[in-house]
Structure 1
Amino acid sequence: MNKVIIRLLTVILFVPVVLFPQNLTKSGTTGAQFLKIGVGPRAIGMGSAFTATANDVSAIYWNPAGVASNYTSEAIFNHTDWIIDVDLDYAAVTTYLDGIGTIGTFVNVMTMDEMSVRTIEKPEGTGEYFRAGALAIGLTYARNLTDNFAIGFNLKYISEYIWNSSSSALAIDIGTLYRIPVLNEFRIGASISNFGTKMQMDGRDQIELFQVGYEGGNLINTKVELDEFDLPLIFRAGVAADLVKSENNRLTLGIDAVHPNDHYEYLNTGAEYSWNEIVMIRAGYKSLFEAYSEEGLTLGAGLRYRLMGYLNVSVDYAYQDFGRLKDIHYFAFGIKF
């Protein structure tokens, strides 16, 4: 079993060398960009350095192997006020099945307000309005293969739409998490997200009228076929440790190396201090060494409270500095039962 674990870790650590060309940016060449928006104020508050810390239901997004050690049922409801009046809502739930592992489901929805249809002839608007948005929905499975090694998977359906056109794709996420009993607990995590089919917009908006012949000639319906775009494939590898872990206090530090297929590599780093696992304070820095990044400082806090002896509720908040763009605020409510 130890040999199997070593081989799995080796494959995951070296996959990016094959999948991602080095020193090359392909910004703007992938679809479903909403998949790159992080979820969960806990992770965001830690600078998104969560791959090796992931141990709650929000781990589904960052590293699905992290939910393998959740031996109860847990749910999270996350809302994000994104830039340019875009809203992102995420919900997930997991439950543990004895002898089988942890299973779960999740949904990620991006919405925005209606926008006016404008043309060259009517730049102030034609009186029509259109919408745009995106959706990702999927299933999760995770299991501890040994006392210290876990693996997890997501299978998801992805869809985007704008006015009368839409595109869709299928994708998988794969994650691993290895725990080493040193420094209270030292963890190594790795995940690959959004490995799947390409996306291509299609719909009646691609039907155009072309005139054939001289003035007064025939009008022919012509369908314009748009290009296909890869999904935003993301590789994450991280380490984390509980540097302080006593009856009343815990201090966790983490660092992630992130390698996307459409931009430069970067580092995320962050920390979380917990008092009695009731009050949590978090801070981090996102996108270290990333070229042309607007992201940076992150801060967050969380509160846990036990109700009726068996129901745990949590409220979390995170702030993210986005440079020249507006600051981002994340909110989440969670329950464990």
Structure 2
Amino acid sequence: MIILVDAMGGDHAPQAPVEASLRAVNELDVKIVLIGDESVVNKELAKHGEYPKDKISVVHAPEYISNNEEPAKAVRHKKGASVVVAANMLKGGEGDAMLSMGNTGALLAAGLLIVGRIKGVLRPALGTILPTRTGPKILIDAGANTNCKPENMVQFGVMGNVYMKNVLKTDKPKVGLMSNGEEEGKGDELTKKTYALMQKAPFDFYGNIEGRDVMEGTTDVIVCDGFVGNVILKTIEGAGHVIGGMVNNMFRKNIKTKLGAMFVMGGLKELKKVLDYREYGGAPLLGCKKPVIKGHGSSDALAVFNAIRQAKEFVATNVIDGIEGSISKMEEE
């Protein structure tokens, strides 16, 4: 299996992608193609001494797309950008999946314009894996589509359902629709129309859920438009950062709290690992013809490694075929 890794995207490129790739070829039984400025990537590889050249190769991409560029325009005009080169290689069958920690909009544009959509999928969507009280769940859409129609939302539910079944091994996932109340009549017009369609959809529809249900893990799939999804995601990230800082300050307050910290340190480390986004890899762009993964912009080597692992699972569990079959079946019905 060949994973295409954008070596120039993200806050810690190329160090994190290179370090993660070296670990991945040793532990995950995959081959990695690092795509980026050849001299820069090779210089980073050289820091690690000898490496298996039959498992890691470099493809030259002289450009990259920064976060302040207009994504679709950049993808169309910067043919030598690392994310564009990776997308074209994926489309051409030179890799089985691609991963980028760079400009989110550019990856979405490359996925849509170059890799292409699965037949019947109206809009690909980002599915972010969230740690919850009852285990990892998927939030979809996490920011790809800010203006949606009910049909888009139902397809998000279908794609999230397939991902939970295939990759996270959840039997009969429950699909919830984000709203401002649990009752059927709650929500705006989009939510109300989506609710009616989801009652007929080919998945286990739980009904409406509220914001408090997200971290409780009430449903396995959390469906919303990209605007709401991104707000939820950033709110959870911010809350985690603030609470973590408050707990840390509390235990450093005086000698008594420092002694208390010694007794709970093991549990705190375990909790920190459960809530650490780095453990869950990246966000799959569901609905594309081939596996595309968006890594967090601040991903370190651990996060990139887990995103590579996630990409491998994406390919190995035939998510693409599952989505294609589910969308096709729904259209027929």
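The numbers here are math on the coordinates, done by the rules we state, and not lab data. Predicted, not measured: the structure shown is a model, and the values here were computed from it. Cβ atoms are built from the backbone, for glycine too; each structure is taken alone.
See the values below:
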read-out: Comparison of 1, 2 - label where distance in nm of label points 7 Å out along Cα→Cβ at positions 48 and 288 is highest; value: 2
read-out: Of the structures 1, 2, the one that -2500 was derived from, the read-out being helix-only ellipticity at 222 nm (-39500 (n - 2.57) for each DSSP H run of 4 or more, over all residues; to 500); value: 1
read-out: Test item: Cα Rg over 2.2 N^0.38 Å calculated as 1.02, pick one of 1, 2; value: 2
read-out: Value 30.8, calculated as mean count of other Cβ atoms within 10 Å over residues 40-47, assigned to which of 1, 2; value: 1
